[in-house]
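Each reported figure results from applying straightforward, stated rules to the coordinates on display, with no laboratory input. These figures come from a predicted structure and were not determined experimentally. Cβ atoms are built from the backbone, for glycine too; each structure is taken alone.
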Structure I
Amino acid sequence: MSRTIPHMKSARFLFLAVLLWGSTGALASPYEWALAFPKTNFTRAVIDLSEIRATGAARDSIPAILAPKFQAAESITGMGELEPVLRIEIGGEVRGYPLRILLWHELVNDTIQGVPVLISYSPLSSSAVVFERRVDGRPLVFANTGLLRHYNTVIYDQATESWWQQYSGDGVVGQWAGKRLQPIASRIQSFAQFKRSHAKAGVLVPSDPKASDYGQTPFVRMDSRNDTAAQFPYAIPDGIGPLDRVVVIGDQAWSLARLRERTRIETDAVVLMWTPGMNSVHDTRWIPFGRDIGNVQAWMKTPSGTSDAVYDTTFAFAFAAFHPKGSWHLQ
């Protein structure tokens with residue numbers, strides 16, 4: 001694991017440079033792809049391959065977690081009370097995945113109550129999504145290509161080396177192109193909220209605490225840099241910046257700033273709520289001192305009541321890139 005440390009750090013800063021100081025990532029050549037991914041069928045693609053960008057990061061230089069280690073929430077020390085934790089519940093079992101770890105690994109292959117799951121986080125788009133990592137009944141193991149599309153992580157499965165889009169779970173290149181991973185409802189909340197409700201639940205901890213700068217972020221002041229609009233060739237409405245956050249359900253997005261003002265938004269189909277008390281991981285170097293962006297909860301209305309929605313709180317540019325015909329709710 002220690003051998004990956006320089007690669008992990010350099011990859012983080014390369015990715016950030018691509019976003020903040022211009023599109024320095026060049027198109028990777030199909031020849032280079034074929035060398036790095038000999039099993040990938042590049043004749044099958046449902047995207048324009050020119051959208052794939054190289055950043056200097058290599059395959060697996062941002063190492064996915066394949067054997068996650070957990071500790072009871074109530075016993076964890078050294079993590080800020082307001083640090084964000086991705087919470088998932090399957091079959092009555094709750095687990096938490098701190099963003100302080102996901103920042104550096106992006107992917108966790110886990111199994112909860114017999115269900116193979118992929119916990120994924122793409123820091124450049126601030127997209128956190130959980131999927132069932134099974135296709136046509138076959139469990140898959142996922143890792144990082146080191147490539148980007150629309151500033152979002154492109155991942156691959158180890159069995160066929162097909163490429164997948166982290167934001168949507170879509171297979172985009174290779175044998176599984178055209179397939180889609182099944183999303184699973186999850187929620188990002190402060191560690192304090194998580195621990196208060198699930199003190200004995202397992203929380204992901206590093207296998208090697210010295211493997212990276214856990215608790216720190218290389219994405220300093222990223223979410224306050226809306227002077228980078230020229231970097232995003234996407235149709236973003238007036239009144240919202242590319243690095244402003246939106247709450248996304250399907251092809252609809254609600255302004256987080258507006259939700260924060262109102263604290264509750266309700267439509268015929270969804271209920272959104274905001275409460276204060278969660279740090280941004282795109283602000284100060286030390287995550288526990290990051291500005292408060294608050295906690296978001298989202299529910300879908302059903303004939304029998306409400307159920308947890310599959311949602312994401314992401315940067316506006318990502319929604320615009322992957323939902324060019326999506327609906328924006330900014331008022």
Structure II
Amino acid sequence: MCYSNGSEDTIPMIRAELEFATPRKLPKASSVKGRVVVLDVAFASEASGGGFEKITKPFLDGLGSRLAAWVDHHDHALHAAYASDPRFVLATKAQHGACPEMITPEIVARTGKIDTIVCHTDFDGLCSAAKWMREGVEPYPGADDDARAIDTRMGTPSATARRFDRAIRARPRDIGLLGVVVRHLASGLADESLWRPILEAGAELEAVEKTTTELARDYRRIPIGRPTLPTCTSVAFLDVTRKHPPQGRTRYDKTMLLLLGQERASIAVLLDGETLTFAAPFDSGINFLSLLGLSGGMPTLVSVSAEHLEDVLTKLGMPHGDVSTLR
């Protein structure tokens with residue numbers, strides 16, 4: 001099948017079923033049809049509640065020879081174990097800030113016929129799926145750069161990308177919407193009617209952003225007495241559960257809240273129930289994976305169990321006495 005993207009050129013369209021996933025939640029291998037490509041889904045680390053052995057490996061084993069390709073750009077210690085297998089195209093976040101730029105016509109052609117695409121649920125992952133369906137051609141000029149800007153939070157994405165990103169952030173678990181996003185991207189934005197549900201979803205983010213901005217006012221900036229990281233002189237700490245209990249809670253945007261924290265200090269630390277998240281700017285040079293001894297994930301964005309709060313902050317250089325005052 002071919003479609004026109006509004007120019008004189010027609011781009012071949014690969015038909016494939018879509019499965020949406022995260023490193024923590026993969027589909028059952030038995031439910032995924034035929035030959036499979038996995039895009040922008042990191043190998044699970046210990047912070048994912050089971051790690052590679054309990055989450056990623058069973059999925060790999062279940063797919064077996066049906067796995068056609070796995071393309072990803074998140075750090076993981078086990079990348080080296082798959083370096084000799086041509087199906088795995090794996091990089092670090094520093095090497096590729098986003099996954100779509102890794103998907104080339106050569107990789108798609110080499111992989112051959114596929115039946116299912118398993119992709120991450122953010123703009124990076126959905127754009128990767130669409131680019132694969134377009135046999136390695138960008139959904140629109142600059143889409144690769146937009147994915148990198150959104151995934152690294154560096155640079156300014158285009159107005160087109162912001163529309164998609166806002167819709168996805170407003171309804172991150174809406175499978176129907178995610179499918180519309182991939183369809184629109186894969187068509188080269190040819191069907192104007194597909195913008196309607198995307199813009200409607202994006203409009204819902206305004207209320208979420210208002211709640212997020214209000215929450216950010218309660219960040220506490222805490223100096224680090226003896227920093228273990230050269231660029232870390234303070235952290236911005238927020239206990240969302242205390243300020244915003246789950247009962248009757250209005251949704252907030254976690255990514256936005258962490259970015260607002262980073263405007264106040266070198267590192268944003270967010271405690272929400274049983275989850276503790278650390279975030280630093282992409283270009284900060286901070287590597288939480290090394291600091292915490294984790295096998296994989298994003299070096300500058302890590303979520304762990306809340307029980308590790310004191311241990312992690314102590315490793316960052318905060319005195320024990322100061323940590324105890326946070327809860």
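General observations
- Distance in nm of label points 7 Å out along Cα→Cβ at positions 222 and 262 - structure with the largest value, from I, II: I
- Winner on relative contact order in percent (Cα under 8 Å, 6 or more apart) once structures I, II are ranked, highest first: I
- Identity of the structure behind 1.9 (criterion: distance in nm of label points 7 Å out along Cα→Cβ at positions 54 and 302, calculated), options I, II: II
- In this comparison of I, II, the computed figure -9500 for helix-only ellipticity at 222 nm (-39500 (n - 2.57) for each DSSP H run of 4 or more, over all residues; to 500) is attributed to II.
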